[in-house]
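Quick heads-up: structures coming right below.
Derivation of every value follows stated rules applied to the coordinates shown; laboratory data play no part. Here the structure is a predicted model, which is why all the values come from computation and not from measurement. Cβ atoms are built from the backbone, for glycine too; each structure is taken alone.
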Structure P
Amino acid sequence: MKFPDLQEYTMMYLSRYNNTEKGLLRVLKARLQRWAIKAEKEGIESSQINSKLRQGYQEIPDIIAKVKQLGIVNDQVFTEHKVSSLIRSGRSQKVIQNKLLQKGVAFDVVQSVLDQYQDKDIELLAALVYAKKKRIGPFRRVDREFNIETKQKEQSSFARGGFSFAMTDNVLSMELVEAEEMIQKLRSL
């Protein structure tokens with residue numbers, strides 16, 4: 001069984017997917033593990049498999065350094081694109097921060113990108129998009145009765161979405177027309 005060309009695999013992978021430095025490291029290690037499992041099933045000696053795995057693991061840092069130098073993998077650019085995408089999909093800054101930290105982006109990189117959005121009411125845009133997706137707040141169905149129980153359920157939904165109580169109250173107090181106008185205004189920023 002042929003040992004995988006990790007550099008070729010990296011370029012093929014990155015041509016299809018954008019990833020972080022740590023994400024690429026996980027992908028390459030997983031590729032080596034899949035090769036080792038197949039090699040073991042084909043009856044290749046474990047000493048030979050271990051030798052090839054060591055060789056592969058030693059190649060990974062050089063491959064990552066090369067794609068970073070070429071600018072193909074850049075955690076800052078990845079974070080900027082991901083933050084913008086997650087805001088447009090109605091994610092709160094807390095949720096965005098957690099998702100990016102799970103992907104292996106450094107805390108200071110995440111914070112610096114989120115700080116760029118602080119003065120633009122982006123959290124309000126995300127909350128309104130979230131409400132529209134969930135059909136709550138100003139976007140709830142007109143035939144649905146609004147009472148204390150409904151309000152508590154909607155507040156709970158916003159809390160699970162990572163939005164503050166003040167932001168939740170702000171969105172829940174809006175009328176449909178006002179919310180739609182606000183979404184349009186904020187998306188144009």
Structure Q
Amino acid sequence: MTERCAASRWLVLVVRVPAEPSRHRVAVWRELRRIGALSLGQGSWVVPDAPVFADGVTRVIELAQRGAGEVLVLDAVGRAEPDTARLTALFTAERTEEWAEFLADCGKFEAEIAKEIRIGKFTMAELEEEEQSLERLRRWHRDIKARDLFGAPAAEEAEARLKHCADRLADYTEQVFQALHQM
């Protein structure tokens with residue numbers, strides 16, 4: 001079954017974790033957000049029934065159980081096409097928000113590189129810091145792309161922007177090495 005085909009089927013997670021200690025509820029909530037689950041309301045979440053979400057769903061169940069809670073996982077399909085379309089639209093809107101945040105961080109990365117060039121800060125320490133920032137962007141991009149099953153509109157822009165960030169870092173790297181070899 002392909003992920004696109006599976007995406008017409010959904011997993012509904014009904015999560016119940018005691019309020020105290022709160023760390024268990026927070027851990028479950030963070031994992032649900034990390035995997036890209038869509039909140040349907042008080043304790044109810046949904047993800048497409050696709051392999052990319054399987055490990056995350058398992059982790060949610062484990063975290064809930066550690067906190068003396070439980071997760072009821074239900075297979076679901078929209079009763080009618082508008083229901084499926086609505087879930088797809090809501091899920092894609094969540095990915096669109098993630099892509100927007102990603103694009104904003106790409107802008108911050110590009111601004112940081114421009115600032116370092118402008119002030120002439122061509123050090124190995126700064127280069128290593130910028131390499132780590134780019135690697136974080138790459139991991140984030142990979143994670144969002146994996147769960148963006150329906151192709152949010154900003155996905156292509158994010159791909160291009162990540163490439164631009166890599167190009168900016170390559171330019172900066174060259175400038176760092178030139179500066180260090182002149183000393």
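Between structures P, Q, the greatest calculated value of mean count of other Cβ atoms within 10 Å over residues 37-44 is seen in Q. When Cα extents along the principal axes in Å is computed across structures P, Q, the figure 69, 35, 23 traces back to P.
Calculated for structures P, Q, mean count of other Cβ atoms within 10 Å over residues 45-52 is largest in Q.
Comparing distance in nm of label points 7 Å out along Cα→Cβ at positions 85 and 173 across structures P, Q, the highest figure is found for Q. Where does the value 27, 12, 7 come from, among P, Q, when semi-axes √(5λ) of the Cα gyration tensor in Å, for residues 13-76 alone is the thing being computed? So the calculation was done on P. Taking relative contact order in percent (Cα under 8 Å, 6 or more apart) as the criterion, the top structure among P, Q is Q, with the largest value. Mean count of other Cβ atoms within 10 Å over residues 61-68 was computed and gave 17.1; which structure, P, Q, did it come from? It was calculated from structure Q.
Taking mean count of other Cβ atoms within 10 Å over residues 53-60 as the criterion, the top structure among P, Q is Q, with the largest value.
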